[in-house]
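Below: a set of structures, written as C-alpha cells.
Since every read-out is calculated from the coordinates, none of them should be taken as a lab result. Bear in mind the structure is a predicted one, so any value in this text is a computation, not a measurement.
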Structure 1
Amino acid sequence: MPESILCFGEVLWDTFKNEKKPGGAPMNVAMHLKQQGLNALIATSIGADTEGEDLIKFLKENEIYSSLIQGDNLKTCVVTVKLNEQHQATYIIPSPVSWDNICITPELVDAANQANVIVFGSLACRHDKTKNTLIYLLQNSKALKVFDINLRAPHYSIAAIKELAVLADVIKVNDEELDILTSTQSDVFRLHDKILHLADILNCTKVCVTRGDKGAIILYDNDFYEHPGYVVDVVDTVGSGDAFLATFIGSLLKNLPIGKALNDACCMGAFVASNRGANPIYKLDEINKIRSSS
C-alpha cells in the first residue's frame, strides 16, 4: 500500500493587490507532496458559494480533490495578503468560514487511521468544532503527527497550542513564533536554549524552526541539526514554509538522514520564495542551481 499523508485544515483564497491564488497551509503542503510523487489527501470544508466552486475546480484540475472535502453553508475563506518591503506576508482572515466547521465523518476517521502521516496546523483550530474533530482523529490514529504552528493573530490561543502539541510527534515553527511561544525576543537568549525551552513547554522532542534566509534548525531527539539556508532573490515568502515542511516530511518517509532532510527542505523553501505564489511548478534546473550554490 502506498504511503498516505493526510493534510488537515484550511483551504482558501489568498488575495493580493491584483490577483487571487488558492492557498492555505494544508493545501500548499499537499500540493508540494504531490509534486514530489507522494500520496496526499486534504481534509477540509469549502463553502457552497462562487469562491467555493472556483476552489473545488482548482483542486480537481490539480488532482487533489477527494470526498474528504466537506461542503458547508458558511462562506469560503478569502484572505487579504499584504507584503512589506522585505516581501514578508501578513494576513487578514475572516471568521467564521467553512473550514471552521470540519466535522467527524466515518470516511475521515478511516482516512486518519490509514494515514502514515497527519499534518495539521493551529489556524483551523481557532474554533472548537474543527479543533475537536482534529483532536479525535489524532487521539485515534497511529500516524506520525506533524504540527505546523501558524500564529496568525488574533486567531490562536496558547492554551489551544499546548492542547494540540501534546498529540504531536514533530512541531514546526518559524523564528518569530519561537519568540512568541517562549516569551523571549532578546538575542541574549541562545537559539538552542529557546528551542529546548519550547520543547519543554510543548512536551515534544522534535522541534523544527525555520529562519527565513538564515535557513533552519531542528532539535531531533536531543541532537541539533542546522542549515544556513540558500541565497535567492526573494519574490514573496508565501508558501515557502509549506514547501519546506512537505520536503522534510517526504525525507522522513524515505528515512533520509536528518541533516540531508534539512538541506533538501531549505532548498525547496528557497525555490518557492524565489517564485510568485505558494505553489510554483517545480523547475529542476532552478532547484539544482539553488542546491549547488551552497
Structure 2
Amino acid sequence: MTTDPHASLQPIFAARFADPPTTHEDAADTDLIRSMAGRGSCRAFLDDPVPAPLIETLCATALAAPTKSDLQQRDIVLIQSSDIRQRLAELVAGQAWVADAPMIAVFCGNNRRQRLLHDWHGVPFANDHLDALFNAVGDAAIALGAFVTAAEALGLGCCPISAVRNEAAAVSELLQLPSHVFPFAGLAFGYPASAPLISMRLPLSVTCHVDRYQEAGLRDAVQTYDRARAETQPYDKQRFLATFGDDPDYGWSTDKVRQYNAPERDGFGDYIRAQGFKLD
C-alpha cells in the first residue's frame, strides 16, 4: 500500500470543511501550513509562563508583516501587570478565562505617529477622513494574524478578544492610549492545556470567488453547512432562549443571527470620533 503524500493535511481539511479542498503536495509537507489549517481558538492554558525572549520574537515577527505603504500604523501593548490584566478581564464581560491566560496582548491601530511626523516636518496632514482609520485597522489586523500564525507554529495557543471594543473608552483609559490610537483586539496566548477544536468553516464555494463575486446557491449552501456543523460540532447551548425559544435545528446561521439580534458596540463610533478620527 502506498502512502498518500497528502495524508498529513487532508484530515485537517476534512475536519475544517464538509467538502474538503484539494491538497497540494508541497503544502502537505509544510509544518506551517498544517499549523495554520488546523488551528483553533484556545481558552484553557497551562500555568507555564511564555518566555520573554519568545514574546519579543513573536512581536518582532508580527511587526515584520505587511503594512500599508510602510506606514507601520499598529502597536502591541503587552499586559504583564496582573492588576491591569484583571481589570481588563472585568471589562470584557462574560470572558472570565481572560484573567487566567498566561499572557495578554492588545493590538492597537495607530494613526497618531503619522500625524506627529507631519507636525515635526511642518507638512499638513491632508487625509483626515475615514481612510486614515481604515488603514490603521488593516495594519493592526495584519499584525494580529501574523502573531497568531507565528505563535501557533511554535506550539502556543491563542484566542483573539474582540470584546476589548465593548468598552473601548475604558480600555483606552486603562492602557493610556492617546488620541488617534485605539484598541483593535486583544489576544490571549500561552501553552495550551489541550488541543483546540478545529471549527468547521463555510465551503470555499461560498467564500472563494473567481473573477467576480457570486451568490448563486448561497442559501442552500449555508443550510447544508448548518446541517453538517450541527451533526459534527453541535452548539452546547442556544443564545437568548427566553427571546427565541429552543430550536431543534439550531445551527451556525441561527447562532449568528441571534448573536447580532442584540445591540453590540453601538457606541464605538462615538469613541472613535472622540479619539480624533473623522469618519466622512
Structure 3
Amino acid sequence: METMRWLCVGLLLLIPVAGGGGLLGLTALDWSKDGQYILYVAEGDIWIGLAPEGRDARRMTTGAATDWARFGPEAWFVYVTFSDAGYVVWKADLDGEKSLLFSQGDLSRLPDQSAPIDLIARPTISPDGSRVAFVGHAGGQCDLYLWHLETGTLQQLTRTPGPVDTPDFSPDGESLAFVGLWQIGTALSWDLYILDFDGDRIELLTQDPFFDWCPRFSPDGEWIAFESNLRGPSDIHVMRRDGRERTAFTFDEWRDAFPCWNPNGEEIGYGSLRTRGWLILASKTS
C-alpha cells in the first residue's frame, strides 16, 4: 500500500432495503477475513450476508440486545450479551451454533485490582484466535483487558485517565488501536491511540477537539481507517499507523461510520446514515 491513493470511488450498496429505506440502529460492521461475508449489528441483533453486496443476509441472533460483533480469523464471530449471570462473551459460527468463550464470573480479580470487572464491552479477537481484547469497567474505572483463551487468564492492559473504546488488533497481533476520552492539555475529546504490547507503550495518534472513533487496521497493518467529524459531518478518514498522511476517504453530508477493510485492502466498507436510515456501502481505496 505504499503508493495507495485514497479515493472514494465506485460506491456500492451492499444491503438493498425494500421501499428505499435503510437499516435502523446500526452499531457495528465487519468484513470476514476470507472476504466472503459482511457482518452488521442492527437494533440489537447480528446479521450476516454475502460480500460485497451483502445479499441473502441472515439474522444470526434474536433478541440478543448486543451492540457489537466482530469476525474471528475464520468463519465465526464474537459478541457479548447480558444475562442474569452477568456479561457473557460468545463465539458463534455461520450456522448460528454458539459456545461460551468466557463470562463475567470467569474474570477473577487481579492481584492489584481493587474491584471486580462489572461490565464487558466491544470484544475483538486476535488474528490467531487465541486472545480476546475488550473494554472492561471495574469500580468506576474503564480500561482495556486481554483474555487468553488457552490459559483462561486475564491481563489488564491499561490504567487510563478516562474511558476507552473500540479496540482493534493489528494484523500481527502485537498492537491494539483504540480510542480514549482523556484530558490532554485543555482539550477533552475522543482521540486515537495505539498500544504496543512490546513494552506496553501507548502512542497518541490524533490530538484535536473532534470526535474520532472506531479505528480499524488495514490488512497490511500500515494504515488505519476511522470515523472523524473533523469538518462537521462524520467522514471516514485514513492515516498511517504513526499518524502521518491523514486523508478524508469519504466527503459527504451524512454520518459515515464503522469502517472495515476487505482482506486485500482494496476496499473499505462503512455505514452511512441517510434520511431513511443506515446504508452499508463499500468503496475502492485506489
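Tell me which of 1, 2, 3 gives 15.3, 50 when you compute Rg and Dmax of the Cα atoms in Å, for residues 73-216 alone. The structure behind it is 3.
Taking -1.01, -1.40 as the value of log10 I(q)/I(0) by the Debye sum over Cα atoms at q = 0.21, 0.26 Å⁻¹, for residues 177-264 alone derived from one of the structures shown (1, 2, 3), identify that structure. Answer by label: 3.
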